[in-house]
Each structure stands twice: as structure tokens, then as C-alpha cells.
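Q: Once you scroll down, you'll see the structures, which are given as C-alpha cells.
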Structure I
Amino acid sequence: MSHEGNPLRMGMVGGGQDAFIGAVHRSAARLDDSMRLVAGALSSTPERSVRSGEAIHLSPDRTYPSWEAMLEGELALPSDQRIEVVSIVTPNHMHYPVARAFVEAGFHVILDKPMVNTLQEAQELAALVDKKGVIFCVTYNYSGYPMIKQARHMVGTGQIGAVRKVIVEYHQGWLATRLEETGQKQADWRTDPTKAGSGGAIGDIGSHAEHLARYVTGLKMEEICADLTRFVPGRALDDDASVLIRYTSGARGMLSASQICVGQQNNLRLRVWGETGGLEWQQEDPNQLRTWSSDGPEQVYYRGESMLSAESLEATRIPMGHPEAYLEAFANLYRAVALAIRNDHSGDQAIDYPDVNDGLMGVQFINAVVQSSEGKPHWVSLGR
């Protein structure tokens, strides 16, 4: 266990050259000096892995040709030198074998979403994490935004009353054409079912929308009815998803995830209405939270205001008026994971990060959506 204040020794699998998300994770890990990258297997081929390590000035003797070599090499080092946590930022189909191997070896894991590609894999991984007692985070990074934490606080403390209606949408336009045919790496694997899994847009961005709604409201889905569409001819996976939701509390919801909405970039938007009020947050304008009340005027809260919740203020780094957003939200997850590792708080709910159970619920959701959309859309129980 690391001493307070010392950066944790981190390894990374994936995230090399031409991979957008690897640099994001590395930046997030360093923002609070909570972790320091010391080892990596950064690409699927030895040559690219070496070049990727050189590009970010990783030590040659800790730049591995494969993730298997990295696991073997790190285990061979003394405990005070080997990595303590591994960040896995590969395409989806590699999540399960890599995460399982590192958990089995006793390493803490930070894993990109969706956690794995099948429900069986998710259940097996959750059971293994519980058995090994390691810290396991799934990077639903939008839960790290200060104003999302404020929204969660307001819902949880009854400030809008019992939730009746939830609408969450995540709209992009980058896959409105067959971009995957141009050799664009991100489009290629995200539209390939052998790599992305059974869900296209619903797995890539719909999983974020599902977690965001669940994180803020605390509601549990009872059943869903989904319609998945492939608008672009020849595409193997959905590029548009519409989902009706029935919650166990009696609340109702709608989720829309699309990557063919021309002109949209990362338009993630959440609206929640309760018996006495409502709220709205948009990811592209993340430093404010709009609220309504049945007995007062519309209000807009701004990140950093002193009257905000402790959770929101603790997630804030810079003064009001300076934009604070995506990287900082990611960093809040890394900081929470580092705190949990340092203090051996496995399963401590007071430390706020999406864990393996959140990952399992996300896979259950994707699985149910795909099942519901097969043939004529029909209601599917989520079984919890």
C-alpha cells in the first residue's frame, strides 16, 4: 500500500499512437499527481508499442511488446517497484482478458467502458473482483463533473421531490457516413461487432447516458423497450438507439443515443423531473445546472458557488468563470481510485467512483437493449 502523497505506480494497456483516449487517461492520472505512468504495453503490435512508449518518454525497459509480457515483467519486479494499478484503454474486445488477468494477479484496475462485451464476462469479472478484493473502476467519466455531483445531491436530498420522469440523450454526428471505410481507426473498431460487441451507439455512448441517469437519480431499471437502427447502409451495428424505461419506483424514462445526428458533437443532456421540481445539465455547457421549482423561479447554479454541496465543491479545482470540464472530470475518478487504494477502502461507498458493479449494470443494460430490439421491439426485464 502506498504512503499518502506518493503517486501510485501505474501501468497502461492500449492508448498508444493514434488512440485518442490513452492521452486523456494519462493526463487525468497526472492532474492531481495521484498516479505516475511507469510501464506500458501501448499497442497491439510490439513495434507500435515500442514507438508509442518512446513518444511519451516511457522507460525502454518498462515498455512491453504485449500486455502478457507486461504482466509477467511487472510480477517479476520487487513489490515496491512494480505497478500498483493498471489502466486498460483498449478496444472493447480486449477488456475482459486483460482485466481478468491483472485482477487475478492482484493488481488494481481502471477500465474504460463498457466494462466487457458479454453479460457472462461481466458476471465472472465482478465475482473475481469481489474474491480478490481489488479496487476496480469503470471510467464513466461524466459522473466526475462537479455539477453532476450537485444534481445527484439535489435529487438525493429530495429537493425536487420523488422522481417522476428522466430524459437522457447523447447525440453525435461523426458516424453519419461510412467513416469506417476510410481507415479511420476509431470508426473502424467501434462499428465492428467482433471488437465493439453487440452494441454500436448504444454501447459506445448509450452506456454513458445510462450510467449518468442512474448516478444522478439512484433509480433502478425494471424493464426497457428499445429500438435499435442502422441508418447507414452496410453497417453491422446500430448507429441510433431509442429506449423507453420503466423504473422500479414507478418513474418513467427515455434514453436516446445516436451517432448519425449531423452537426452534433458530444451533446450529452440530462433532464430529471420530480414531484416538486426539475433540473437540467448539458455536457457541452457543463459548469452550470438549471433547476425549476413548483413554488419559485427558474434558477441557474454555477460551478464553484459557495452554496453548492460539499461533493460538488470537492470536485472543483479552479475559481468560477474559468472553464472546467472533461479532463478534470476524468481526473476526479483517478483521484478517487488513488484514495481508495492508498487507504485500502475496497467497497467503501464514501469514496465516489464507478465500480465493477456499475460496469456490470451497464453491460446488463446493453444486453437488454439488444435483446429488446430483436424483431419487433418488446419489453425486457432487467431482472433486478
Structure II
Amino acid sequence: MPGIPLRNGGPAARIAVIPGDGIGAEVTPQAVKVLRAATRPARRSIEFVEFDWGADKYLREGISLPSGAVEMLRDEFDAILFGALGDPRVPSNQHAADILLGLRFKLDLYINARPVELLHDRLTPLRDRTEKDIRLMVLRENTEGLYVGVGGFFKKGTPDEIAVQEDVNSRKGVERIIRYAFEYARQNGLKRVCMSDKSNAMTFAHDLWQRVFKEVRQEYANIESRHLYIDALAMEIVREPGQFDVIVTCNLFGDIISDLGAQLAGGLGLAPSANIHPGKTSLFEPVHGSAPNIAGKGIANPLGSVLTSAMMLEFLGWRSEAAALRTAVRAALRENCVTPDLGGSKRTAEMGDWLVAKSVEALTQQH
């Protein structure tokens, strides 16, 4: 789905690559391979620098996100291409929290953009729905809410234990994500924005969302705006996904509703995402996890990573190349040239090679 804000728009880019754990280390090289091929015809200069941050480094050295890493990424790179984090050898997944949440918070990547787009009719579990019926954007506030880690335990491990988790919402944080949702709709010719909360139960935190939404919507009179409680939204997006263009919500609800949307569009293996601060270094990651149960078997699905790479190319201002990657993914689904999770027989590296050829072919046809 188009419309990701530009970082530079120039002919060159420097990309930090963090493959991470499990299948992240398998699909990310395929995405890089496709990116190299797709940017070559237009003589784009794209430099990839890989970092070994993940479970192996954490277990070997006790280091998750090295000192100075955030400043380096912010100052020396245009974007970050991420794989996946999670390893059964680290039951707490502390390294994953340190790296991924650390980068989201410390780089102030306040927009989590999750397109929900059906790329082939056969992939949706919804009866009689086609590609034209499932195409929307979920915009999740990405730096506040229940994910900030404010809380604690009292009398932990006893029968009287109490656990408290605070939901943090600032006026600045709420307003900028809501305003971005309207701007995204305006810039992409979309007509509908839906804000979702649970203000009937969360009468303080989400009263703020209500008040800000009512104020900001007045500046966008040409865009239809509505509110749904999150439980009603979950029902409605299953009943009739075609009624939504842009959904904006808080951190926790955005996490949940975007996964629901992904399932309607074919599953997490096809779900891309972007963690964005407009105009600044931003992070792009497929939504699927590290999948340790299939890691190392050579059958991981690289399509989510390639679609994520297309979002990154849009962010860089390279729209023709982004369109070529999406064309290649659609062709793979149409011709059933896919990995076993999608009903095909291709291996991960074979998929990468096939997507390289299709991306170059798509670029040639564009010109």
C-alpha cells in the first residue's frame, strides 16, 4: 500500500541490516538479494551494513543492543531492515525487548504502519471476498501505552501478589499519531479514518484519545471520520473489511487488530510493517516471528520480508522499485511459486532467486 513518508528521495541510501534470530537470518538475505537486483537498473546506490545483534551475541557476550548503537543508526543510516527476534535459549526474550522495543522508543518511531492487503483471493479465510475488498492501513501508536514498561510487583511469588501495569498516554503522543492518520488518508486519496479505543472502560487514558480525535478531525472535514470501540472494530473488520481505509489506535490494540487483519489477508507470513518517524531513520520488519520450529530447514517464507523491503523503498522515495517488488510477490502467489506454508514447494533461496528475476522483469516492463 503506497504512501510511506520520504526519508531522502535521493539516488543513494545506507541500510543497516539486523537479521536477528531463527528464520530472520534466512529470509533477510533473500530480501537483500532482491533489493540489490531491483535497485540496479536505475543505478541506485544502496549500501548494506549487517549487524549480528540477536540471541547468539546475547548468549555469547551478554550484549543485546551495544552502547552507542542508537546514535550510530540515527546518524549514519537512512533505514534499518530487520529480520526477527526470539530464541528458546533465551526464555525471557530479554534481548528481543532490548533491541526491538529499545530501537522503537529511543529512535522515537511513533508510527507503526501495518498495511492489510489481500494479494490473492485464495488466501483469505473470508467467504466471497476478493482483493478489492481487503485493502486498508492500520496505524498503531508505537511508543506509549502499555508497552512502556511502567509498573511492578508487590509481594511477588506469594498468594497476595499484586501486579500493576500502567497505560501511559501523552497528549503529544496521541495527537501526532491521530494527525498522521488523517494526513496519510489525505495524501493517498483515501476517504475514511476510524479511531478505535476502549474509552467506555478506560475512562481516563482513552478519554484523552476521544478528545484529541474530536479536535483533530475538525481540520479534515473532507475525510469521513468515525469511532469504534475496539471490540466492535474487531467484529466489523471481519464482517466487512471493505468499509475501512485507515484505522488508528493505541499501542496494544494496534498490535492485536493488525494481526487480525493480517490473517484476513493471508497470514503473518505475508504481513509487512514499518516503524517510522517521518524524515528520520526508520525501521522495517516483517511481522512474523523467528519461528524456531522451522528455522534451519530452508523452507521459511521470504515474502513478508520482501513486502517489508518494498515499504522501505517507498520510504526512500524509490517508488518504481517498490512497485516492482510488489509485482513480483503478486506473481509468485498467482503462479503458486511459493514455500510450503502457502501451498507450494519452493525453498527459501529458490524463492529469492525467482523474486529477483520477476522484480527485474517488472522494472523492465515499467520502462
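Please treat every number below as a calculation from the coordinates, not as lab data. Note that the structure is predicted; figures quoted are calculated from it, not measured. Cβ atoms are built from the backbone, for glycine too; each structure is taken alone.
Q: Comparing mean count of other Cβ atoms within 10 Å over residues 125-132 across I, II, which structure shows the greatest value? Please report the intermediate quantities before stating the final value.
A: Values: I: 17.1; II: 11.5.
Structure I comes out on top.
Q: Still on this structure, please answer the following. If helix-only ellipticity at 222 nm (-39500 (n - 2.57) for each DSSP H run of 4 or more, over all residues; to 500) computes to -10000, which of I, II did it come from?
A: Values: I: -10000; II: -12000.
Value -10000 for helix-only ellipticity at 222 nm (-39500 (n - 2.57) for each DSSP H run of 4 or more, over all residues; to 500) corresponds to I out of I, II.
Q: Compute relative contact order in percent (Cα under 8 Å, 6 or more apart) for each of I, II and report the one that scores greatest. Intermediate values should be presented prior to the final figure.
A: Details: I: 20; II: 25.
Across I, II, relative contact order in percent (Cα under 8 Å, 6 or more apart) peaks for II.
Q: Right, something else. Which of the displayed structures (I, II) returns the greatest value of distance in nm of label points 7 Å out along Cα→Cβ at positions 101 and 277 on calculation? Walk me through the numbers before you get to the answer.
A: Values: I: 5.0; II: 1.9.
Max of distance in nm of label points 7 Å out along Cα→Cβ at positions 101 and 277: I.
Q: For which of I, II does Cα extents along the principal axes in Å, for residues 253-324 alone, calculated from the coordinates, equal 37, 31, 21? Numbers along the way, then the final one.
A: Details: I: 40, 33, 19; II: 37, 31, 21.
Attributed to the structure labelled II.
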